[in-house]
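Each in structure tokens, the structures are laid out below.
Read-outs throughout are calculated quantities, based only on the coordinates presented, and are distinct from any laboratory measurement. All values reported here derive from a predicted model rather than from experimental measurement. Cβ atoms are built from the backbone, for glycine too; each structure is taken alone.
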Structure P
Amino acid sequence: MFEKQLKRLKLPDLALVKLAVAAFVLFAVAIWPAAMNWVKSVNPWYFLAVSLIAAAIVQARVWKK
């Protein structure tokens with residue numbers, strides 16, 4: 001059932017999901033001081049590394065099928 005719903009999603013729908021997640025993260029960081037302090041204290045290269053690893057996993061799954 002879930003797979004049928006996913007197949008109906010088009011590229012703009014996926015882009016909107018990504019935008020919604022990014023906007024929610026920015027909202028959470030803006031209203032929660034502890035989150036803002038944590039983001040500021042973490043080395044930005046860690047965020048880049050996590051994003052590249054996550055993207056590589058997704059790409060590997062896409063090209064594997």
Structure Q
Amino acid sequence: MKIITIKKNGQTASLRTRNRINDNGPDFEFIENSNRPGSILLKSLKTNWLGWLPENEIIISKQQEVL
């Protein structure tokens with residue numbers, strides 16, 4: 001399992017992305033899935049929210065591999 005800490009990209013982040021990070025973040029489990037190019041599938045460690053966020057709207061500030 002890969003845990004990532006994300007921040008919103010102030011240049012490109014939509015209101016939806018900003019709200020998702022504020023309400024459910026900043027720590028998420030990264031779920032490997034290539035069904036949606038340009039987006040990543042995340043599960044919140046705080047609220048169990050599960051959803052897609054556009055890659056260009058976030059900044060990954062930390063990555064951690066958990067066994």
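At a glance:
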read-out	value
For percent of Cα pairs over 16 Å apart computed as 39, the structure of P, Q it came from	Q
Which of P, Q leads on mean count of other Cβ atoms within 10 Å over residues 16-23, largest value	Q
Origin of the value -28500, where helix-only ellipticity at 222 nm (-39500 (n - 2.57) for each DSSP H run of 4 or more, over all residues; to 500) was derived from one of P, Q	P
